[in-house]
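Undergrad: The next part holds the structures, each set out as C-alpha cells.
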Structure P
C-alpha cells in the first residue's frame with residue numbers, strides 16, 4: 001500500500017475510533033471505506049485552507065421542476081432557461097432533491113441513486129453539471145417509509161432491517177430537540193414484532209441508525225455515485241440530528257461532527273475541489289460549530305441572516321443586524337459562509353434565538369401574516385409550541401414595513417439582495433427570488449403544506465412571455481439582480497473571504513467595509529434600510545483622501561469637496577477606490 005493511502009487509512013481509523021469506540025474493527029472498516037470510494041494506490045492529497053470559490057461565484061437554488069413545459073423533461077426545461085436567461089450570472093446550480101420521493105417535495109427519498117423520472121434522467125443532470133457546478137442534496141438523516149430499505153426493515157431482511165433507528169416509548173425522550181410537532185416515535189409492525197422507529201421530521205421520514213457502520217457504508221456508496229455523476233457540491237441535509245443518544249437532545253452530538261469530518265476526509269481525497277455545505281437550521285453559535293477547525297464543512301448556511309435582514313428592512317432599524325454582524329467571526333481560508341435570504345423552506349426563526357427579542361419577533365410574524373404568510377411550529381419538551389419558520393415568498397415579505405404596505409416593495413427587495421451580495425460569504429439566490437415570484441396561495445391551500453406558498457411552479461412559456469416584456473415586474477427584478485451580480489463578480493473586495501468590518505452610521509443606515517485579500521481594493525457598502533431619505537457624512541466613513549472613490553452601482557464618482565452622500569429610501573451605494 002502506498003504511503004499516502006496508508007496515511008489516509010490511519011486518519012480514517014482515528015475518525016472511526018472517535019465515532020464507534022471499540023465496537024468495530026477500525027482498520028478493517030477504514031479499508032472498506034477506501035474500497036467503496038475506489039481509491040487507488042496513488043491519490044491527490046487535498047490542500048488545507050484553500051479557497052474553492054471567488055467573487056464570481058453565485059449559486060442558484062431551484063427545484064428540478066420549478067419551471068415546466070408540457071411534453072418536455074423539466075430538467076431539460078431548466079437547462080434551457082439557465083442558458084437563455086441566466087447564463088454566466090450564476091456558476092453553481094443547486095437542484096433540490098431530484099430523486100424518487102414520497103413526501104416533503106423530495107426530502108423523503110425512496111431511492112438515492114436514481115433520478116425521479118418525472119424530472120428526467122442522469123443524462124439531464126449531467127448536462128447541467130457540464131455547464132455549471134452542480135450542488136446536490138445528500139439527505140443523510142432520514143429516508144422514506146416507502147423506500148426499498150424500509151420495506152426490508154418491515155420484512156426483517158438485510159440490509160434494511162439494520163438501517164433505521166428505533167427506541168422505546170418507555171425511554172426518556174423529553175430532552176430531544178425537534179423542528180416538528182408530530183409524535184417522535186412511529187409504531188411499526190415488522191416480521192420480528194412491533195418496533196418504534198425514530199422520526200425527527202415526520203412519520204414518512206424515518207431516521208437512519210448511524211451507530212451501525214452499515215449505514216455509513218451505504219452512504220459512502222451513494223457519495224461515490226454522486227461524484228461519478230458530476231456532483232461538485234454536497235449539501236448535507238438536516239445533518240445536525242444525525243446521531244442519537246437517549247437522554248440527550250440528540251442534536252449536534254460529537255459523533256455527528258466526527259462523521260462530518262470523516263466524510264470530508266473521504267470526499268476531499270476523491271475530489272479536492274469538491275465542497276461540503278452543512279444545512280443546520282439551529283441557533284447561530286451551534287451552526288458555526290460545523291466549520292470545526294476548518295476540517296468539517298467548507299461552508300455553513302448563514303441561517304441568522306434571512307430573519308435578521310427581513311426584520312431590518314421592515315422595521316427600518318439595523319440595530320439587531322449590526323450587533324449580530326459585529327459578533328460574527330471571519331471565516332478561515334478554506335471555509336466560508338453560504339449567504340441566502342430565501343430558499344425552498346421558510347425563513348427559519350431558531351437562528352435568531354438570543355438575537356431578536358420576543359416582542360420584535362412577534363411584530364415581524366404579525367407583519368408577515370398580514371402579507372399572506374403562514375407560520376410553521378415546533379414542539380418544546382414541555383408540550384409548548386413555538387414558531388419555527390415563516391412561510392412566505394420573499395417578494396411579498398418586502399411589500400411594506402411594520403406599519404403596513406407601501407410603494408417601496410421593489411426597492412426594499414433589491415436592497416436586501418444588494419446587502420447579501422456584498423457580505424462576506426458565497427451568495428445563494430432562490431429561483432423565485434431571482435424572478436420576484438409572489439405567494440402561491442392556491443398551491444399551498446391545495447396541498448395543505450405551508451411551504452408550498454414559496455414553491456411555485458412556472459409554466460415555461462408563460463414565464464418567457466412575462467420576461468419578454470420590459471415593464472413586467474418579474475423582468476424588472478431579474479434585470480436589477482443580474483446587474484448587481486455582474487458588478488459583484490468583478491470586485492476583488494467581494495471575494496467570499498475578503499476582510500469585512502461593520503460601520504456605525506446610525507440605525508437607519510447599515511454599512512460595512514470590504515477589503516480585498518491583496519488589500520488593493522476597498523468597498524464601502526452603504527445601505528439606507530428605511531423608507532425615508534438619509535444622509536451619510538463622508539467624515540463618518542473615514543475615506544482615504546488620496547484615493548479616488550466612485551459608486552460602482554450608479555457609476556458616479558465622488559467629486560472633490562463633497563461632504564455627504566444622500567441616499568433615497570432603500571438605496572445602496574458601493575463606494576470603491578478603483
Structure Q
C-alpha cells in the first residue's frame with residue numbers, strides 16, 4: 001500500500017476549510033440555518049410539559065405564552081400546547097429541508113471544482129508517476145475520494161458544530177430546571193471521550209487499507225476491459241474473474257471488520273446513554289416525590305435528556321465515522337501535493353515554431369526504481385533531417401523520443417532543440433512542435449471529425465477535410481454512415497486498423513508541426529492500407545524533421561541519420577545524404 005501523508009485531524013480540517021473559502025457565503029448561510037436547529041430542539045418537549053402541568057394540572061401557562069386579553073384556562077393551555085407543537089414541527093421540517101438543499105448545493109459545487117483541479121493535476125503529472133501508480137489509483141481518488149473529502153466540512157464538521165450548540169443549549173436548560181440531574185446526565189462524557197479517541201486512532205489506518213484494496217480491484221477491471229480481446233483469445237475470463245473476486249473479497253472482509261468496529265462503538269455509546277437515562281429517571285422520580293420537581297418538569301427534563309444525548313451521540317459517532325472521509329482527504333491531498341517530475345522553468349522561453357535541429361548530449365535516463373533505460377546517448381540531426389531509430393523491444397527507442405518531448409526528463413545529459421536545452425522552453429510551446437503517429441493509433445470515443453481536430457480544436461470543417469484528403473482518409477470517411485460525424489467507438493474500435501491509422505495521419509497533417517515522430521506506423525496494417533499510408537507519409541514528412549522508430553535497420557535505408565540502440569546504448573550511428581528515392585521506409 002502506498003504510504004499516504006497522514007496528519008492530525010485539525011491539520012486536515014484547516015486545509016479543507018481553506019478549500020471551502022470561495023464558498024464562504026453559502027457555507028455561512030448553511031451554518032446559520034443549521035444553528036436554528038438548537039432553539040427549535042429546545043422548544044420540542046415544551047408542548048408536553050404545558051399539556052401535563054397546565055392543561056391537566058393547575059400550573060399557570062408561562063407568561064410569554066399567555067395571549068393578551070384572554071383569561072387563563074385549561075382549554076387555553078391545551079390549545080397553546082397543540083398550536084406550539086404544530087408550529088415547532090413545521091419549522092423543524094422547513095429548517096431541515098433548507099439545510100439539506102443548501103448542503104447538497106455546496107457539496108456538489110465543491111466536489112466538481114476539486115475533481116476538475118485533481119483531473120488537471122493528474123494530466124500534468126509525468127508519465128513516471130502513472131507508470132508507478134497506475135491509472136486506476138488516480139481514477140479512484142478523483143471519483144470516490146474527492147466526494148468524501150469535500151463532504152467533511154458541510155456534512156460532518158458543521159453538523160458537529162450545530163450538535164455541540166444543541167448539546168450546550170439542552171445542558172443549560174436542564175441545569176436551570178435541576179442542576180443535579182444535568183450533572184448526572186453529563187457524567188458519561190469522559191467515558192465517551194476516551195472511547196472516541198481509541199476508535200478514531202484504530203479506524204483510520206483500516207480505512208486506508210480498504211480504499212487501497214478497492215483501488216486494486218478496480219485496476220483489475222480496468223486492465224481486463226482494456227485488453228478484452230487478449231483475455232478472450234486466451235480464454236482467461238475465469239482466471240481474471242478469480243483475480244478480481246479474490247481482491248474484492250479481501251476488501252469485503254476489511255469493510256465488514258470496520259462495520260463491526262463502528263457497530264461496537266455505537267453499541268457502547270448506546271449502553272452509556274441508557275445508563276445515564278436510567279440514573280436520571282431514578283433520581284428525577286425521587287425529586288418529584290420530594291416536591292423538588294413537578295411531573296411536567298420531569299417530563300420536560302426527560303425530553304431534554306433525549307435531546308441532550310442525541311447531539312452527544314452524534315458528536316461521538318461523527319468523529320469515528322469521519323475517519324473514512326479523513327482517509328479519503330489524505331489520499332486526495334497526497335495526490336494533489338505530488339509535484340510533477342517534469343517542471344517548467346520559472347522564466348521559460350516562448351517558442352512559436354521550431355526550426356527542428358535536434359541534439360542529444362550524453363543523455364542517460366533511469367526510472368525511480370533505479371533501472372537505467374538509456375546510457376550516455378549522443379547524436380545530432382539538422383533541421384528537416386530524417387532520423388531512423390532501430391533496436392529490439394526494450395532497447396529504449398520510445399523512451400528516447402519521449403525525452404525529446406519532455407514526457408520525462410533525462411537523469412543526466414542535455415537535449416537541445418535549435419541549440420537550446422528543451423528544459424528552457426515553455427512546456428506547452430515545446431509540445432506543440434511535435435506531431436506523432438504511433439504503431440497503435442489512439443482515438444477517442446467521439447466523431448471522426450473531432451478526432452482529426454484533436455490537434456487543433458478550432459480548425460474549420462474545410463481544414464479537417466483537407467487534412468483527411470492529404471492522409472488518404474477522405475474516401476473511406478464519406479462512406480461511413482454519418483460521414484465525418486460518425487462516432488468511432490471506444491479507442492476507435494468501430495474502425496479498422498488502417499482506417500484508424502489514416503485518421504491519426506490526418507490529425508498530424510492538421511497540426512502541421514515542424515517535428516514528426518513515426519513509431520512503426522505501418523507495422524499493424526494490411527498491404528493496401530500500408531500503400532496508402534506510405535503515400536501520405538511522403539507528403540507529411542516533406543520539410544519536417546522526422547524521427548522514424550523501427551525494429552530493424554533495413555527499414556530505415558532512406559533516412560539521413562540512422563541510430564541503432566542496444567540495451568539503452570547507442571551502438572551504431574550512420575549518416576549520409578538521401579539517395580534518389582524518397583521512400584519513408
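Every number in this text was worked out from the coordinates using simple rules, so none of it is lab data. Note that this is a predicted model, so its numbers are computed, not measured. Cβ atoms are built from the backbone, for glycine too; each structure is taken alone.
Undergrad: Given 1, 7, 15, 18, 18, 16, 11, 8, 4, 1, 0 as the derived value for P(r) over Cα pairs in 5 Å bins from 0, in percent, for residues 244-443 alone, which of the supplied structures P, Q does it correspond to?
TA: For P(r) over Cα pairs in 5 Å bins from 0, in percent, for residues 244-443 alone, the value 1, 7, 15, 18, 18, 16, 11, 8, 4, 1, 0 is produced by structure P.
Undergrad: As an exercise: helix-only ellipticity at 222 nm (-39500 (n - 2.57) for each DSSP H run of 4 or more, over all residues; to 500), calculated from one structure in P, Q, equals -19000. Which structure is it? Walk me through the numbers before you get to the answer.
TA: Working: P: -9500; Q: -19000.
Traced to structure Q.
Undergrad: Another question, then. The value 21.1 for mean count of other Cβ atoms within 10 Å over residues 332-339 was derived from one model only; which of P, Q is it? Don't jump to the answer; show the numbers that get you there.
TA: Working: P: 21.1; Q: 17.1.
The correct label is P.
Undergrad: To which of P, Q does the computed value 5.0 (distance in nm of label points 7 Å out along Cα→Cβ at positions 100 and 484) belong?
TA: Details: P: 4.2; Q: 5.0.
Computed on structure Q.
Undergrad: Another one. Out of P, Q, which has the highest value for Kirkwood radius over Cα pairs in Å?
TA: On the way: P: 24.9; Q: 29.9.
Greatest value across P, Q: structure Q.
Undergrad: Once distance in nm of label points 7 Å out along Cα→Cβ at positions 268 and 412 is calculated for all of P, Q, which comes out largest? Show your work: numbers first, answer last.
TA: Details: P: 4.3; Q: 5.7.
Of structures P, Q, the maximum of distance in nm of label points 7 Å out along Cα→Cβ at positions 268 and 412 occurs in Q.
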